[in-house]
Structure 1
Amino acid sequence: MRVYVGTYTRGVSKGIYLCEQDASTGALHIVDTIFTEHPSFLALHPSGRFLYAVNEMEDGWLSAFAVYGAGGQLSLINRQPALGAAPCHLCVDRSGACVVIANYSTGSVVAFPIRADGGLEPAGSVRQHVGSGPNLERQEGPHAHSADLTPDNALVVTADLGLDRLMLYRLDTTAALLMPHDPPFVALQPGCGPRHLAFHPNGRFAYVITELANTVVALTYDATRRSFEAKQTVSTLPAGWTGESYCAEICVHPSGRFVYGSNRGHDSIAIFAVDEIKGTLTPAGHAPTLGHWPRNFAFDPTGRFCYVANERSDSIVIFRVDATTGALTPTGHTLEVPSPVCVLCAGG
């Protein structure tokens, strides 16, 4: 298996790191790098032949790479301006026709057509969010923090940290057009600061992690009505813990039995068991990340290993997953990477 690691390049980072996995131990070793500025989030084309990276800068970019060779090396095809500041997240639609990005600082969502060779056409659609939230320091305006597609490829869902909303757009993949859905958003708790979203493998449940409230919101998704309904909110932090912490990433285990969320500050991964009927969550403990500021994490396709990117300690720590309890146990393997902020597990 190949693993691509996106980083911040303000220090000694070389951009995107290509790693290979030892299938028996889960250990990673670096086999190649390609320089691109601040590739803070990565997404793979459904064909596996192309990779896309947001370049998270004030004048941001979206970059397209060809994946070549048996090892999955990268070669830049082209890039397009993000038409917004600090692009921080992206997704590729399941037909492979377009890519959608979220611009954090300007609070906008932009869709780009994908050419046959994997390159990017100029943006087909820009949607600017408007408004603010009750947290005057963090929610002075809109902050689009993620762009995800519903499992049926019908809607783009954008978690806007500044508005406490999941913004919903219908996607026309032929022209990369984003059109407001009816209803146009899902309102969440004021001041919670939604950050990222993850869908359950069954397509009926979705989970939103909130950066400012340190919670996970469990929702159901009705694919017929294309509507969401919030069912439950649970804390990612241990009872009684009062330190400073901010959630970052949320993932559903490939088995669908567990949901995980990262706590930056508490420096842990919160673990939840999933009710397979209702989709609601039961806390199942915390795993220390053995590093500082766990930003992003990912599971390999088998679900046996979890790779946690500790941004401020320049490390990816590898854990083994207990298939019965969901617990994460350190394997003893750590990969040193400067400022890792995204882990993307791929085939090969």
Structure 2
Amino acid sequence: MSTFSALGIRKDFVKGLNELGIKKPTEIQERTIPFLLQEKTDFIGLAQTGTGKTAAFGLPILHQIKSESNTIQALILSPTRELVQQIKKQLFKFTKYVDKKIFVEGVYGGERIERQIKNLQRTTHIVVATPGRLIDLIERGEIDLKNIKTLVLDEADEMLSMGFKLEINRILKYTSGERNTWLFSATMPDEIKRIVKSYMNINAKRVEINPASVVNENITHYYSLTTIPKKTAAIVSFLEGRHNERGIIFARTKAGARKLTNELQEEGFTVGVLEGDMKQIERDKVMRAFKNESLQYLIATDVAARGIDVQNLNFVLHHQLPEQLEYYTHRSGRTARAGNKGISQAFILPNELENIHQIQKKLNIKFIKK
């Protein structure tokens, strides 16, 4: 059993990790950290959601920072505001016992840009950003990225599926120079292969965790046949059978998510909704309630659920199967995090059985009929 010290992590960071209860490195951390501490090169890390990628790139970045300099030395791009906030918070906690303070700033949409510009005028060593807001800051000339040594593309497949292709290409062009690019993703669609080919070293080191299956092996997959009129009743029956458990229910459309939320609230369940038309303030309120467990269930659309990281979720329900295969990986990856077990349950119509066979075949998983 390896330790973070054995991987080359400094004692002051290890102390911060211990306080967070992070004592044993995950596979992606074991295979990534020693390499990134030693080598100044491009890197590709493929691992499913919830495997500890933030520490895998975050700890080597913290080791590189020259805290006596007041320049931005690393840039981490992430798909959503929630993920940016989460990465920033984790890096801050890792550095709790460090003598020379390392300053991390988060920039994202949904908050006044003037406030973020003001924060960037203070000493900043690492910027964690969503692509859209970063482009705004670059265009206004309010962020200086000429000294960055490392650019991390975190959850790269999610960023592309959310439509950030142009922004990512612009940022990669804008920051080209002496920097290294580290790309982390759960899947490797063609768009990411193009980014690798265009902007990264042809000999970039590649670490792939569990390449046979991009879906977490601790998840058990079920499907149940139903009809449109009976689907809500089937979900109610599932929830009643697991009354103390928590989970996320995925709907394909905003209207479907709102309708199901109303139906479940009428049945007496404590449930909130996350969908794309919500204002950021409403979204934050729902996420706070879900995280502090005053809401037992969350209903979400695929795009609205980007970046959700809530610990100890017992299950994921699919009110409808997702339109894209990658979304199934991202949806089911919300459960069974940090070594726990979880359930992914789909409610399908008889004509969708072929979709189940396709998912099984392409993701190398097995569904059990319930």
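Using the calculated result 12 for relative contact order in percent (Cα under 8 Å, 6 or more apart), pick out the matching structure from 1, 2. Going label by label, the one that fits is 1.
Quick one: distance in nm of label points 7 Å out along Cα→Cβ at positions 248 and 272 came out at 1.4 when computed from one of 1, 2, so which one is it?
On the way: 1: 1.9; 2: 1.4.
It must be structure 2, since only it matches.
Matching task: 26 is the computed value of percent of Cα pairs over 18 Å apart, for residues 160-207 alone. Pick the structure from 1, 2. This value belongs to structure 2. Taking distance in nm of label points 7 Å out along Cα→Cβ at positions 40 and 312 from the coordinates of each of 1, 2, which one would give 1.6? Clearly, the read-out refers to 1. A value of 19.9 was computed for Kirkwood radius over Cα pairs in Å; which of 1, 2 is the source structure? Derived from the structure labelled 1. Of structures 1, 2, the largest value of distance in nm of label points 7 Å out along Cα→Cβ at positions 72 and 296 belongs to 2. Of structures 1, 2, the largest value of mean projected area of the Cα convex hull in nm², for residues 200-239 alone belongs to 2. Given a value of 0 for helix-only ellipticity at 222 nm (-39500 (n - 2.57) for each DSSP H run of 4 or more, over all residues; to 500), point me to the structure among 1, 2 it was derived from. The correct label is 1.
Each value in this text was obtained by applying a stated rule to the coordinates, not by laboratory testing. Predicted, not measured: the structure shown is a model, and the values here were computed from it. Cβ atoms are built from the backbone, for glycine too; each structure is taken alone.
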